[in-house]
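Each in structure tokens, the structures are laid out below.
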Structure P
Amino acid sequence: MPLDQSFIGRSYPPSGTYDVSRAKIKEFADAINDGNAYYVDPEAARAAGYPDVIAPPTFLTIINLAAIDVIITDPELGLDYGRMVHGDQTFTHHRPVHAGDRLAVTTYVDDIKARAGNDFITVRAEIHDTEGELVATTRAQLVVRGEQA
């Protein structure tokens, strides 16, 4: 069943905020095996001009995936999760994420297309801090493979 085209242009407001902590940044840095001092050493981060330790660039995946899941699990969209694969992902950082940030995510369905028997859905997430500053914009293209004849 093709994805519901009426979803193009829909937005989903934040469901809450995510508190970025030193511990969460360290856990993520450890998980990706990145020992950058700016991720774990507050003094090194401050010496580099940051207010506290900063997060690796892909750290926002933690909150981004949860926000995108709200869209793709909406039963009205008609997406079969078992046939979905991740096609593409980009992050545009407007500033580094650092410990002490409180972040909220608004997601958007930018496009839905059908090609070669597959559906392609492009979703965007805008991540703001509680002061309203845009921290990052992410884009993901998800591919829902067509049913085999």
Structure Q
Amino acid sequence: MIKVKSYRPLVTENLVWDFPSRLKLNVISDFLGSPIAEITDFVSQTAKDTMSNKAAYWFVSEKDSGDLVALISLTGIDFSRRFAVLSVQFADGISDEFCREISERLFLLLDEQLSFDELEISEIPDNVSNFFTLNGYNLNDNKLKRM
């Protein structure tokens, strides 16, 4: 059985994906614009959800600077249905290069490694959904479905 807790850290050419519990609370607070008390609860809940294999959250940071550039979440994971709810939140001013790198790694993770056939979109930038539709998924009614 697939365990989402095994998918950390994910490392690409310029970026590192890691679980919220591996980051400093003030860094997450700055990225999300939320008070530390809320971030503490958020990090605790993400850890519980990941350990129970119901969800996974990754903060994506630049290797060189450590600056956060994205938050990616999979919730409502159902491996028997090959389904999850996907959310991708980019930092303001993220470079096109980083958007592409994230889209490529996300596609590899969701399509080839976790083998999801259907992804409900909670929040996702157009360039990410476009990448998926150019690589074998149809977009219909806020859902990406593998063709």
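Figures for the structure shown
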{"quantity": "helix-only ellipticity at 222 nm (-39500 (n - 2.57) for each DSSP H run of 4 or more, over all residues; to 500) derived as -9500 - corresponding label from P, Q", "calculated": "Q"}
{"quantity": "Per distance in nm of label points 7 Å out along Cα→Cβ at positions 30 and 102, the highest-valued of structures P, Q", "calculated": "P"}
{"quantity": "Answer label among P, Q for the case where semi-axes √(5λ) of the Cα gyration tensor in Å, calculated from the coordinates, equals 23, 18, 14", "calculated": "Q"}
{"quantity": "Which of P, Q yields 29 [relative contact order in percent (Cα under 8 Å, 6 or more apart), calculated]", "calculated": "P"}
{"quantity": "Answer label among P, Q for the case where distance in nm of label points 7 Å out along Cα→Cβ at positions 14 and 54, calculated from the coordinates, equals 2.1", "calculated": "P"}
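Throughout, read-outs are computed from the coordinates displayed, never taken from laboratory work. If you're wondering where the values come from, they're calculated on a predicted model, not measured in any experiment. Cβ atoms are built from the backbone, for glycine too; each structure is taken alone.
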